[in-house]
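All of the numbers you see were taken from the coordinates with simple rules; none came from a lab. Keep in mind that what you see is a predicted model, and the values were worked out from it rather than measured. Cβ atoms are built from the backbone, for glycine too; each structure is taken alone.
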Structure P
Amino acid sequence: MGFIVESLRVALVLILKGDREVLSAVVTSLEVAIWSIMFAAMIGIPFGAAVALRRFPMRGLVRLLLNSLMAMPTVVVGLLVYGVLSRQGPAGSLGLLFTPKAIVIGQAILAVPVVSNYTLSAIEGADRAILPTARTLGASNLQSTLQLAKEVRFGVIAAVVAGFGRVVSEVGVAMMLGGNIRFYTRTMTTAIALETSKGEFAFGLALGIILMAVSLAVNVVLTAAQGSSRA
């Protein structure tokens with residue numbers, strides 16, 4: 001018990017004094033997570049909306065695939081992207097492997113199914129009469145779409161927040177594509193894995209506390225968005 005208490009004390013000291021390595025891992029994590037979710041939202045929101053609003057062959061299969069991809073193992077994504085970005089891969093000449101950009105690519109791929117599914121569910125849960133009613137009242141297609149977007153905005157916010165929560169806490173992609181390089185690609189999760197394996201439990205605990213705080217904040221925002229969407 002004394003070991004845990006002492007480690008917690010040291011962890012809090014590292015956080016409060018703004019340890020350079022701790023801050024670097026936190027900043028890197030947040031930067032790649034924000035960029036990842038931005039790209040995932042640009043792809044996932046329109047795709048989820050298209051699946052929700054359009055009827056096309058194999059639509060059920062697309063939905064099944066989206067649901068399956070939400071549980072996609074991060075190491076599999078890391079492996080596939082690694083193959084593409086490695087020197088022998090088709091994008092090897094870009095020199096992206098073991099850079100923050102590589103992590104962003106991998107994490108964006110992880111987040112797209114999450115954002116798409118939440119967006120799809122938000123639109124399907126909205127009043128189906130919104131679009132036809134707006135058109136009946138003389139609204140253009142753009143105006144009708146904007147009205148629908150207004151109705152489901154909290155659900156879309158929930159989609160983005162859920163996607164952010166998925167990427168900020170993952171370790172497989174960040175480790176494989178970033179290489180866990182100190183002060184460059186080392187994120188909170190990869191630093192926790194490395195430092196704990198080295199016996200630096202207090203350092204890992206410090207990052208774990210911050211990661212838990214970020215995850216808690218994400219869940220608070222997600223719960224508030226979901227509550228607002230039901231109101």
Structure Q
Amino acid sequence: MKIIFLNAWRGLVPEIKQFILDQVSSTDIFCFQEYDNPKKEIFCLDYLKDDYQYFFDHQKIGKESTYNVTFVKNNLKVLENKTVGKEDRKIGLGIFTKIKTSKNNILNIVNFHGLAFPGHKQDTPNRLRQSQSIVNFLKDYSDPKIIGGDFNLDRDIKSTQIFEENGYLSLIKEFNITNTRNRLSWEQYPDSKQYFADHLFITSDLKITSFTVPYNEISDHLPLIIEVNY
């Protein structure tokens with residue numbers, strides 16, 4: 001099973017469409033953050049809707065809004081779908097899907113977009129509470145779990161360590177990923193160059209076939225691509 005997590009940056013870079021089309025034949029699940037586009041409700045819906053089920057939600061946080069959508073291939077059964085963090089306007093938003101795989105296994109996935117402000121990626125009380133809220137949401141689900149997306153968090157801080165302290169593996173650390181941003185991000189904020197924002201956490205009962213963060217410029221974030229044998 002192949003899953004791609006990506007902050008789509010509202011589809012502003014035209015090349016993102018070709019990237020997604022190139023991945024469709026091999027990808028079971030797309031987890032997008034920032035899917036919104038002024039011209040379309042969901043920027044990629046027109047070319048994924050025939051092959052995928054989709055689940056989306058958004059939330060206004062202060063003057064900003066966060067938009068998430070998860071596309072699940074039609075041959076997979078979605079057993080449950082919920083929004084994480086919808087009731088709390090001081091943390092980000094997640095789309096939870098409980099899926100039965102083609103091997104009849106159960107997989108729990110959270111597609112998360114974390115609190116963007118303040119603009120730095122360090123700990124704040126709300127970000128700490130945000131991480132703990134995700135952990136608490138999933139604690140009653142016994143099957144393997146994947147939590148991924150744009151958390152707006154640096155790598156070695158308490159807000160990411162909370163997941164590790166609760167039994168999750170950080171694939172950014174396990175695979176020695178050096179950055180999840182690119183030139184498009186760095187040129188926007190040259191005085192505060194940031195290398196991390198996106199993360200992927202899994203429970204140790206999940207067998208990974210591969211995990212990559214390929215450099216490209218289809219967004220101001222890099223895609224997180226995981227394949228699991230499950």
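Quick notes on this structure:
- Which entry (P, Q) yields the derived value -5000 for helix-only ellipticity at 222 nm (-39500 (n - 2.57) for each DSSP H run of 4 or more, over all residues; to 500): Q
- Structure responsible for 4.3, with distance in nm of label points 7 Å out along Cα→Cβ at positions 136 and 168 calculated and labels P, Q on offer: P
- Origin of the derived value 0.60 (FRET efficiency 1/(1 + (r/R0)^6) of positions 8 and 80 (r between Cβ atoms, R0 = 41 Å, to 0.05); candidates P, Q): P
- Among P, Q, structure where relative contact order in percent (Cα under 8 Å, 6 or more apart) as derived comes to 20: Q
- At a computed -0.84 (log10 I(q)/I(0) by the Debye sum over Cα atoms at q = 0.13 Å⁻¹), which of P, Q: P
- Entry that produces 44, 19, 12 once Cα extents along the principal axes in Å, for residues 104-151 alone is calculated, selected from P, Q: P
- Ranking P, Q by mean count of other Cβ atoms within 10 Å over residues 16-23, the structure that comes out highest: Q
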